[in-house]
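Computed from the coordinates by the stated procedures, all read-outs in this text should not be read as laboratory data. Worth saying up front: this structure is predicted, and the values here are computed from it rather than measured. Cβ atoms are built from the backbone, for glycine too; each structure is taken alone.
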Structure 1
Amino acid sequence: MMVRNITLLGHKDHGKSTLIGSMLMLTNSVTQARIREARIYSKKLHKGFEPAFILDSFHEERTGGLTIDITRAEIPYRDTAFSFIDVPGHEELIKNMISGASYASTALLLVSAKKGEGVRDQTKRHLFIARMLGIQNLVVAINKMDTVHYDEKRFSEMKSGILPFIKKIGFDETAVKFVPISAYKREGIIGKSKNMKWYSGEPLIAALYAMSKEKSNDSSGPVRVVLQGFNEGSRDMLVGKLVRGTLKEGEEDICIVPQNINIKAKEIIVNGKKVKKAKAGESVAIKLGKRIDGEVRGSIVCGLLYCPIPRSTISSIVFLTSKPGKNLSIRFNGVEVPVKSMEIKKRIDPTTGESDPSKSAKPLEAVEANLNLSIKIAAEKFTETKEIGRFVLYSDGKFSGIGIIV
């Protein structure tokens, strides 16, 4: 069974936990004991049965009506298991959302149809970061339709209200689906809703399945191996992650950058076994037949004719979680690289998608900036290769944001 990661976006009150709890129940993926426990807590708090309580691990979260995090609950469907990566809705926990969004190509956004809730700035901020980090496919679940009497007009209003923003920040409209649901009433999730016969599209889980089936072309591109170092006790065997392309045994036209060291893949080892070739996504050991001196962690193995150009200045878009201080650095391919200076060219408001020529930015805003580094790195545009086109920004040793190379 193929496991597909789905990034879960949305405001804290819009029903993420309730949805996952309902999905677990509808697919028989949770024990009756866990459901009974949730019923007991619901009754203790004088509430109707709350599916969200199936997920909560701590009593404090239940009594506060707040879910701090959703573990990676796996929901089976056909030949797939969906692993939902929760990204907490609190703005102060935005960095958790960032790291979550970077592991999936499909996102599920929950937006509440309830009067007085709807699309929030935080909702838009989540979408902006998800798109920035390479999320291509988006399913928007308009939740709490039971609170508006399953009104088709309200669904249309919600859709037309957020779609222009979704398109403005770079999503292709053909890769976006809208589905009306009630997570609490468990309607529109697995099967058709009797209360929303006006909706002719797929139920939520089928929409997710269709969106997540797109195949990656990572194996067909030029070779990119992100190096972690040498095999223990040896300096003639490199170890790393093949993030793009196909690496073949005996391949000679390859090198290590930014050092520009020509090498030959004399042997390739995957999972402890020699193989004729390795493909994108696999961890590899490369037997060289010669000794390599110096540090290679964070470097890239690539084809001689199609290598990233080493550079000490990178053009980037950075989403800031705090105001940058004087001592900046980036974490790139597992290596800390000091930043000599950060030249902001313009500011981007992630809640509107609009930019202005301001040379400064506040937390939870984005900037287009040039970063001048202390050393050259083998970076590439994020649109070319995600794994070597992104970085984490630190300010005075503390997490300060995340960036992509443009």
Structure 2
Amino acid sequence: MKIVKVLAAVAAVVTVASTSFAAETIKVGGLWDLTGVTADVSKPFADGVQDAIASINEKGGVNGKKIDLINVDYAYKIPQATAAYKKFVESDKVVMINGWGTGDTEALKDTIAKDKIPYLSASYSGHLTDPSKTPYNFFVGASYSDQIRGFLDFVKKNWKGKTPAKVAFIYPNHGFGKAPIEAGRQYARELGIELVHEEIIPAPVQDVTSNLLSMQKKNPDYAYVQTTVAPCANLLKDAKKLGIKTIFFLGNYGMTEALPKLAKEAAEGVYGMTTNVPYGVNVPGMKQIFEWDKKHPSKEQRDSMYVRGWAYALVWAEGLRIADKNKQLTGEGVKNALETLRNFETGGLVPPITYTSTDHRPTTKTTVYMIKDGKMTKVADMETLRKKEWLGL
């Protein structure tokens, strides 16, 4: 009889301890492409998110609660993303998800809204910024659409020709590639810039010689490339072999420290839009990253994608903190908390972040960088207008 009582007492203690541990843990889903066509940029991004959360947990977590980040590699395949999402929501009972790609995020957006699960995707698709259509979608930085508008503003400001500048858009035929194109078409017309060609390239990019020759017939002054860094490097090397004189401009997943390493001399003079600072830039937020790296050395080469992931984690962890403080640690509570952020600072890693219940554009600021002597060199800060008619475009 005594043994039964002892076992019952032990079971009660274990149950209480388990319940207490569960109560002190906040479950968050992490969906990454570690083995698919965008792994070149997703892997360092995922590392940045994971390390930032580990750092936050080391320092006490969110109001004393540890974040349990549940990681899944979906290899950039929408069916796998859908299956992972279902597991996160139904089995893991997460309160929010840090997602990745444009195609999968846009495929899930209606389900996300129905389930009331805040979804901070690494997709910067402008289609995800209108809360009347995608109330639970967020991202951290200027949209792809505002990036391409910033590119066009840069062209307009710096073009010295007697006739309007001619531009081309180059992109793969998927959600990420196509996301900013309509916004770019409309804004080019508004600025009086001539869009002379659009070239759809394969994904992943191997040899795009024929595509570049097709573009070259229209002789654009500038070409905006919306793909990730490894395909951009291949494209630039092919362009150099062909002697193409067009000035290339890359979106924020093409302009990274890896570009000159992959493209070598073909990267020289290439421009790109960035939504966060490169690794090592002297801003206050970099100190925390350096401290983590010193304490937890890694063989991985840190870059701007890592910084991007770190900044993402800081933003959504703040949403968790506010929701928990309000005793509303639910999907709806986290969404409401994020919508109270006003000029939230990450120590300069990204521009100040603001979300409201009517506008999920976090910022419209970007920075133009150029590869000079094999390094990313800052050229100019750009900020597009926050026009109402551009919300969701």
Structure 3
Amino acid sequence: MKLQVQFLDSVTQIDSAEWDAVWASDYPFVQHAFLELLERSAATTAATGWKPCHLAIRAADRVVALMPLYEKYHSYGEYVFDWSWADAYQRAGYDYYPKLLNAIPFTPATGPRLAMLADLGEAEQAAVLDCLGQALHSQIQERGCSGFHSLFTDAKSAQRLAGMRLARRQGCQFHWFNQNFKDFDDFLAGFNSRKRKSLKRERSKVKAQGFELQIRSAKELSESDWEAFYLLYQRTYIKRSGSRGYLTRDFFMGLARVFPDQVAVATAHRDELVAPIFAAALYFRDSTTLYGRYWGAMDEVDGLHFETCYYQGIEYAIAQGLQRFDPGAQGEHKIQRGFTSVLTDSWHHLVHPQLQQAVASFVAEERPQIQAYCADARRYLPFKDGYLLPTDDALIQDSAED
């Protein structure tokens, strides 16, 4: 099998049907339409520090493997923090940026990061992976990159990258798992009495303050609804960091066209649903999982963040029969609301051998601490004694592959 490698300056350099056929997944963040929307809305460009250089491997007249790839000039929008590594590189007299990054921009959601056609035999897969490794090594040298990083990989992608001598780094997130609940009350039935009453009080506060909530698909929202959400998104980022956020108005305005059914927005309104949007949370979904992404509000209101970002998402996941709800990075406050700690994986290789050894030693020492923290966090869940938890951390990996 003769293989040809291409590095694409834009995902538009490959046909959308051909790209999506290799992934064979409805995981939203690797779909051609999503990556194209990021590019066309100017969220991922050289100017923003996310220069696309997606990797495609062809055999004869078809694409057999794909990897979303970026030449990265900073570490913002990744959610796997390597600022200390960059400082160490600089102190050693080397440039850490650019680096070669296999990740979904601004999206800390575990999922596929490397795809191969399903009909490839074992020998063909091995040849593709060997070609991939050589191509990445060559690009690191040609582009003057400090190394290669792959973030939030699912189990299958991690298995395929295992032969590349990468340092494995683990993290911890908090996800909600559906135990075939009939409705929200059925979910709460598994809580101990005190925690169940506390959560109900939290939800009742929102109602008592006069808020009505609804969740709608992207195609059900008007242009003015999207305008309102974009302003709330900017408001949140300005308050948090002084910036207006990574994503542009054009990105949000394009979501209804790109993902009419795979994007939903929960909105909170004063007094009645026809009132202006006061707060909102944006979700993506696939056939198994709900992904919470962005939130904004006109003002702080007790309990409104949890209602809009978490409880509305749980109700939606139950109603839609979804297996898991991934609300995003960080957040120990999610534990008492029934979100279970799970491990995440990322993989790293630095060109400088001594610095790579230092990073490998660091992540090896860090890993047992992360695993212990993840296990300990489950002790504080609000469930009754004997409640069946998804104790296998691979569960997150499996659900991301479906």
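Which structure, out of 1, 2, 3, was distance in nm of label points 7 Å out along Cα→Cβ at positions 78 and 326 derived from, given a value of 5.8? It was calculated from structure 1. 1, 2, 3: which one has Cα extents along the principal axes in Å, as calculated, at 64, 47, 47? Attributed to the structure labelled 3.
Using distance in nm of label points 7 Å out along Cα→Cβ at positions 86 and 350 for the comparison, can you identify which of 1, 2, 3 gives the largest number? Present the calculation step by step, with values, prior to reporting the outcome.
Values: 1: 2.0; 2: 3.0; 3: 1.4.
That would be structure 2.
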